[in-house]
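Peer 1: Take a look at the structures listed below.
Any read-out appearing in this document is the output of simple, stated calculations on the displayed coordinates, not a laboratory observation. Everything numeric here is computed off the predicted structure, so don't read it as measured data. Cβ atoms are built from the backbone, for glycine too; each structure is taken alone.
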Structure 1
Amino acid sequence: MSELFEGYQTDGLYDEVFHDDGSVRPHYAELVERLVGFAPADLEQRERIRDRLFRTAGITFTVYGDDAGTERTFPMDLVPRILPADEWATIEAGVAQRVTALNRFLEDLYAGEQAAVRDGVVPRWLVQTAAGFRREAVGIPVPHGARCVVSGVDLVRGHDGRFVVLEDNLRNPSGISYVLENRAAMTRVLPRAFAQQAVRPVDHYGPMLLQALREIAPPSAGEHPVAVVLTPGTFNSAYFEHAFLARQMGVELVEGRDLVVDEHVVHMRTTQGLQRVDVIYRRIDDDFLDPVVFRPDSALGVPGLLSAARAGNVTIVNAVGNGVADDKAVYAFVPDLIRFYLGEEPILPNVDTYLLWDEDQRAEVLDRLDELVVKPVAESGGYGMLIGPHATDEQIEVTRQQVLADPRGFIAQEVVSLSRHPTLVDGHLEGRHVDLRPFAIAGESVEVVPGGLTRVALRKGSLVVNSSQGGGSKDTWVLGDRAPSAPSDRAPSAPSDREAADRPAPAAVGSTDAEGA
């Protein structure tokens with residue numbers, strides 16, 4: 001192999017590209033064959049082109065509390081992740097199954113008979129003590145029961161090669177803009193490598209989301225419902241993603257001050273007067289959404305918004321109160337919810353999880369803190385997490401005291417040895433751990449975007465892939481059944497700096513928010 005692969009080791013872990021004996025997995029054969037023809041300088045040139053594209057487009061993320069500066073260009077590795085059609089079919093079915101069951105649970109919890117709670121599938125006290133549970137949302141139905149219109153289900157592949165669900169993101173999952181812009185960048189930075197593969201497209205996401213928003217508009221909306229994207233404003237870490245999605249759908253991007261509720265109907269202020277709004281894709285957390293109902297000091301939301309939703313005059317996306325279902329303790333019960341609501345066995349299993357309010361499970365976990373992962377149930381972005389094998393004695397003791405003080409506030413999980421993927425590091429390829437966040441859209445039905453966001457832990461040995469913790473991303477190629485187009489022999493091996501500068505830059509995207517990448 002070329003200099004790029006010199007010294008590459010799988011280290012006994014599951015490698016996405018190579019078998020244990022060093023042979024290439026079949027669906028990566030064409031990509032590897034092309035990569036071995038590159039010298040390190042070739043990819044370094046393409047990295048410069050990628051960086052210039054991303055800087056021009058404003059593809060950034062924010063790290064709060066970083067004294068060195070919060071706004072950073074989002075790192076995208078040039079070696080894409082490839083999923084064959086049969087493997088994707090299992091992921092797609094498993095994600096759709098999971099989102100369907102969670103939608104059934106949430107609609108039943110807030111607007112139904114609370115059957116899963118009544119029958120003991122999920123403990124009532126657990127639901128009611130979840131940080132994301134909102135009593136104020138009880139009695140507010142959603143058309144088609146689509147409370148999770150946009151879902152991000154985080155998957156990891158373990159040592160045995162199976163995908164398992166690490167967590168569900170059902171409030172305001174972010175990162176889809178990176179999926180689309182990573183693809184746009186890859187088709188320009190490595191055009192011939194992309195052209196060799198039968199890669200399923202992702203650029204239909206905007207119209208797909210808009211269609212789902214229209215499908216769940218209230219009956220009072222008529223034939224042409226009006227949808228908007230509600231953002232907290234330009235200082236939010238994911239603002240550029242909010243703007244990106246509004247442009248993709250061709251709808252207005254608004255802030256709370258742009259909306260007003262009159263007679264339980266939401267209107268948007270325009271230069272031509274008030275215009276009725278039927279669907280609000282909000283990127284604001286529940287607590288800040290309506291100062292009349294939640295935090296009275298919030299200047300981000302819309303006074304009276306929940307009253308309009310309760311009256312059936314507006315649909316809020318995602319629905320208020322979804323956080324109860326992505327509480328990491330409730331996560332442990334999702335396989336049972338699938339069985340209860342769908343009568344099916346889960347296609348994608350959970351990671352083995354310990355519930356620390358149970359005395360026996362807590363005792364076992366406290367004896368094995370150096371072997372397990374401990375997570376706060378209401379945190380996201382990798383914050384507050386203990387990875388026992390990599391933790392110091394002091395960190396383990398701090399976690400021990402936190403668990404003893406608040407057993408309900410934590411779960412523990414067995415360490416999953418995340419699969420690794422070749423990643424460009426200082427001119428050659430090294431294995432780095434990756435996960436996968438497929439995005440599902442639920443309207444009248446559930447559709448999963450082919451691929452999703454592959455996040456990569458750029459720090460050697462790290463299992464934390466979140467961008468706020470030093471992670472990056474990869475373009476994710478799902479292979480279809482059609483024959484790939486043959487690359488032209490006259491096509492350049494890479495666009496020159498001048499060619500890249502002359503082409504239109506990708507649309508601006510943004511950085512992660514509460515459930516960010």
Structure 2
Amino acid sequence: MKRYTIYLAVLLFGALLATSCGRRQTSTPSTQNVLRYALTTEPTTFDPALVRDGPTIDMLFHVFEGLVQWDESNRLRPNLAESWEVSSDGRVYTFRLKRGVKFHNGREMTAEDFKYSLERACDPELASPVSATYLNDIVGAMDKLNRRANEVRGVEVVDKYTLRITIDHPKAYFLAKLTYPTAYVVCREAIEQEGDEANGRRLRINERCAVGTGPFNISQYLPGSKVILAANKDYHGGAPKLDGIERPIVLDASTRHAMYERGDLDIVDVQKGDLLRDQQDPVLSKQLHTFDRAAVFYLGLNQNAFSPFKDRRVRLALAYATDKDAIVKVALMGVPQKANGIIPPGVLGHDANFAGIPYDPERARQLLAEAGYPQGKGFPVLTLTFREKTPDLRRAAEMIKEQYRKELGINVELREMEWGAFLDALDRKELPFVHLRWAADYLDAQNFLSVMLRTGAPENVVGYSNPRFDALCDRADKEQDEQKRIQLYREAERLAVMEDVPWITLYFQRDVELIKPYVKGIRDSLMGHLPHVTTFIER
């Protein structure tokens with residue numbers, strides 16, 4: 001019996017060792033020339049005029065494109081527009097379109113397609129949650145969105161290959177706005193034949209009518225399972241080196257990591273709870289890569305959904321009680337950079353010398369007592385909501401909960417929420433306290449301050465309103481002198497961070513990924529990996 005037990009133990013150990021070695025050392029690509037990396041959420045839409053979340057955008061910008069795009073140096077360069085001219089007053093942009101660009105159905109793209117696409121994005125029947133943010137500078141866009149006009153006056157077809165866009169005021173950031181999917185070109189006949197109905201018209205894009213000009217097209221969508229993209233061999237920029245991209249939908253971070261170890265994924269995000277193990281692994285440690293991102297993680301304090309937040313002293317108390325250094329060092333393994341302000345490094349307006357609000361628990365307790373909650377007495381239970389199945393967010397949230405309990409006597413409950421439902425709740429502005437990220441759509445302070453915190457801005461989900469902040473942003477938005485713009489944005493940032501505290505910024509994003517050694521040619525920018533046109537599998 002004893003010998004049998006030892007023998008069985010040896011067999012089990014051998015099996016485990018073989019399994020472990022197989023999982024850790026799988027570095028041979030699949031037989032197909034296909035890049036495999038997971039979608040961390042179910043796609044929220046297949047429509048570039050409706051999309052607003054990073055994971056879905058990362059999938060869609062392989063299918064649809066705009067006039068301009070980012071490069072590896074974080075600079076704007078031509079895409080569907082081969083060149084452009086800007087009028088002397090800075091308001092009129094004339095784009096010369098690239099000739100011979102074809103939609104996935106084989107039809108040539110023209111200036112009429114861009115006019116249709118931009119006006120469709122502003123169609124009130126489509127009910128885009130983002131058009132008022134990214135197209136509002138175009139003359140007539142808000143009139144169409146608000147049902148005061150049937151067309152967007154500022155979008156004109158000069159000829160088959162020339163498009164003219166007029167904006168309301170000269171704005172240095174406008175061209176960069178056109179990199180956001182809302183301004184991508186779509187195929188009219190595909191939508192009208194196969195699109196989902198909106199008030200009696202086929203107007204919304206689903207996976208069947210997602211016909212763009214991009215380097216890949218949607219080959220298959222299995223809800224809850226995966227999205228498969230096939231290479232567009234007639235792509236105007238040259239055929240992709242890959243035959244396709246497979247995006248399995250895997251919400252759980254541990255499952256994604258295990259799939260990578262088994263060889264079922266070629267790229268995977270690394271949550272900080274796995275990082276130490278990966279760093280110590282002789283195989284995985286050589287496959288770790290780090291990428292800086294123009295994104296900030298923050299706590300949003302909704303004054304309209306939680307009455308104690310109406311008192312500035314309460315918001316300041318939470319800010320002084322937040323030990324960002326501990327969150328970065330302990331919860332996040334020291335990977336990201338502490339965020340003292342709102343504007344990330346690499347974004348126009350970032351101030352590396354801005355110190356922000358320091359960790360000062362004594363000052364925090366004093367402020368909370370002055371607001372009528374000594375040692376947290378009488379303070380209502382506060383619910384902190386964040387995206388589900390994201391271990392890094394949970395680790396940080398658990399530390400925040402403990403810091404506020406220890407330093408202020410406040411009881412914080414944690415609530416994970418499915419991503420689509422989370423976005424809907426944010427739209428309704430009903431969540432009192434959120435742990436969230438804002439990633440740059442373009443590398444300008446306007447995208448973080450005016451877009452996120454100006455009074456009435458669609459993305460302002462915390463109810464922040466200060467006429468002085470608005471005036472600073474409005475002046476900066478129109479200012480043509482870059483240094484003057486930067487100073488105005490920095491003044492607005494200081495006002496929000498140091499005095500009003502609609503957000504408590506935590507850290508600037510830095511991604512850690514495992515990438516198989518046979519994956520080559522990835523292009524990257526501060527916004528993330530660029531479309532996989534040059535990526536290839538080395539055999």
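Peer 1: When FRET efficiency 1/(1 + (r/R0)^6) of positions 278 and 334 (r between Cβ atoms, R0 = 25 Å, to 0.05) is calculated, the result is 0.95; to which of the structures 1, 2 does this value belong? Spell out each step's value before the answer.
Peer 2: Working: 1: 0.20; 2: 0.95.
Of the structures listed, the value fits 2.
Peer 1: Quick check: 4.0 is what I get for distance in nm of label points 7 Å out along Cα→Cβ at positions 54 and 110, calculated from one of 1, 2. Which structure matches? All intermediate terms of the calculation are to be shown ahead of the outcome.
Peer 2: Working: 1: 3.5; 2: 4.0.
The structure behind it is 2.
Peer 1: For relative contact order in percent (Cα under 8 Å, 6 or more apart), find whichever of 1, 2 sits highest and give me its label.
Peer 2: Details: 1: 27; 2: 18.
Greatest value across 1, 2: structure 1.
Peer 1: Please compute FRET efficiency 1/(1 + (r/R0)^6) of positions 158 and 398 (r between Cβ atoms, R0 = 35 Å, to 0.05) for structures 1, 2 and give me the label with the greatest value. Provide the component values of the computation, followed by the final result.
Peer 2: Working: 1: 0.80; 2: 0.05.
Biggest value here belongs to 1.
Peer 1: Name the one structure among 1, 2 that Cα extents along the principal axes in Å of 85, 66, 45 was derived from.
Peer 2: Working: 1: 67, 64, 48; 2: 85, 66, 45.
Only structure 2 yields this read-out.
Peer 1: Continuing with this model, one more query. With mean count of other Cβ atoms within 10 Å over residues 118-125 coming out at 13.2, pick the structure among 1, 2 it was computed from. List each step's numbers first, then the result.
Peer 2: On the way: 1: 13.2; 2: 20.9.
The read-out comes from structure 1.
Peer 1: Which one of 1, 2 has P(r) over Cα pairs in 10 Å bins from 0, in percent, for residues 246-301 alone, as calculated from the coordinates, equal to 21, 53, 24, 2?
Peer 2: 1
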